[in-house]
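Next up: some structures, all given as structure tokens.
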Structure I
Amino acid sequence: MTNRHAKILIITLTFLAFALRLWNLGGMPPGWRDDELINSLVISQHVLDGQWAVYYADASGHEALYHALNAAMLGLFGANWVGIRLLSAILGTLTVPLTWLLGRKLFNNTVGLLAAAGLAFSFWSLMYSRIGLRHILMPLLTLLAFYFFWRALKRPATDHRPPITDYRLPITDYGLAALSMGLGFYTYFASRGVPLILLAFTVYLALVDWPLFRRKWRG
């Protein structure tokens with residue numbers, strides 16, 4: 001499969017995924033979950049009221065990043081299904097092309113497209129893309145962390161061009177992976193497991209490909 005065909009397919013798939021997440025968003029699932037109302041009408045309201053924090057104690061504790069984004073949507077559209085749920089639909093849709101990018105980087109275009117299609121029609125992704133909860137931001141940030149980490153790992157260690165000519169040097173990719181993981185800490189407590197996954201992979205790499213590990217460790 002050529003890159004051109006793959007790009008056409010992933011763009012089509014992304015629009016289809018967004019349509020599935022947007023269709024009847026105000027009526028499906030029907031009614032409001034109590035968590036949605038607490039998220040938007042209580043916690044995100046703190047942001048709209050100027051009570052900025054990195055952590056809110058309401059509802060057993062919530063990290064702030066999702067609520068900052070949610071507050072922006074509420075400020076634009078009001079406390080209705082658009083203001084409360086559209087953000088989740090957008091975030092859920094963005095995971096589809098990111099899954100393709102990661103799958104293509106790890107394997108090839110075909111694997112990336114199959115993985116993206118599986119996610120686009122996944123029940124769990126569709127469900128969390130249609131309710132106003134912070135969980136849906138975690139897959140997006142995790143995919144970004146894995147993508148940048150793998151891109152840095154596969155970039156030739158001899159690539160030492162000045163940053164002004166190539167902003168995608170390994171150190172930049174590692175930094176973007178770290179930034180994505182860091183933002184996850186401000187999203188949902190499950191993000192604490194993401195660095196452990198990458199740490200476990202690093203140990204695995206040291207065991208199965210010591211020369212590559214040494215080259216990357218030295219930078």
Structure II
Amino acid sequence: MREHGSERWVHVALGCFAVSVLAIGYLHVDLRGRVDPLAQVVSDYALVGSGADLFDVGVCSLAAGTVALLVGLTAAGAPQSRPVRALFGAWCLGLVLCALFPTSPTGSPLSMSGQVHRFAGGVMLVSLPLAGRLFAGQLDGEQRWRAVAARVRTLSRWSVVALVAFVLSQVPEATPGLPGARLLAGFAVPGLAERVLMAVELAVLVSLGLATLRAERKPLPC
């Protein structure tokens with residue numbers, strides 16, 4: 001029964017991730033020319049036309065998929081410490097808050113909603129790389145999870161690199177008076193940096209889901 005339960009939840013998770021990718025991907029196609037994917041973050045799609053609804057679908061599907069994935073991992077017997085669960089929870093909460101509180105347009109003064117959105121987005125983007133790193137260490141302690149532990153650890157490292165690139169791309173706008181801000185402004189592509197970061201973080205989640213399906217098809221140790 002445990003195998004069937006975990007696989008069912010993982011299939012739900014992967015379905016939610018697919019919905020998220022389709023929703024955000026459609027926004028990129030539908031609103032091309034109105035949102036610059038190099039200079040503007042994904043949240044800016046919610047400020048253009050009817051983009052808000054699809055943006056909400058995209059981020060909420062990602063949050064729901066993460067919850068389903070954690071349930072599936074628990075059913076499959078994957079070790080999860082409280083800090084790991086808390087970090088995954090922060091990721092999910094950040095996603096939901098980003099949907100509830102629209103951002104302010106890139107380059108404009110921050111509204112109260114925009115401040116909440118930016119804070120939630122920061123928590124979200126930082127939480128998953130940390131969760132991946134901690135989770136990989138725990139999975140590495142069990143033979144059936146070691147292969148995915150290595151992949152998650154590698155992807156988490158890349159997500160940290162992408163996170164640093166995204167933070168640096170925000171410096172010219174957030175602290176224009178900081179030494180070096182003008183130099184960074186010439187190279188800053190915050191939209192691209194955020195999209196790369198989100199793609200790597202999604203890869204972490206999908207890797208965990210696929211690994212759970214593979215682990216459940218193997219006989220459990222006595």
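No lab work stands behind these numbers, since they all come straight from the coordinates. Please read these numbers as outputs of a predicted model, since none were measured by experiment. Cβ atoms are built from the backbone, for glycine too; each structure is taken alone.
From I, II, which structure was helix-only ellipticity at 222 nm (-39500 (n - 2.57) for each DSSP H run of 4 or more, over all residues; to 500) = -25500 calculated on? Mind showing how you got there, number by number?
Working: I: -21000; II: -25500.
Considering all the candidates, the number was obtained from II.
Comparing structures I, II by distance in nm of label points 7 Å out along Cα→Cβ at positions 94 and 142, which one has the largest value? Mind dumping the intermediate values first?
On the way: I: 1.7; II: 2.6.
Answer by largest value of distance in nm of label points 7 Å out along Cα→Cβ at positions 94 and 142: II.
Who wins on Kirkwood radius over Cα pairs in Å among I, II, i.e. which is largest?
The structure with the largest value is I.
When Kirkwood radius over Cα pairs in Å, for residues 102-149 alone is calculated, the result is 12.9; to which of the structures I, II does this value belong? Of the structures listed, the value fits II.
For relative contact order in percent (Cα under 8 Å, 6 or more apart), the calculated result is 21, so let me know which of I, II that is.
Details: I: 21; II: 25.
Only structure I yields this read-out.
Out of I, II, which one gives 1.9 for distance in nm of label points 7 Å out along Cα→Cβ at positions 14 and 86 as computed from the coordinates? The structure behind it is I.
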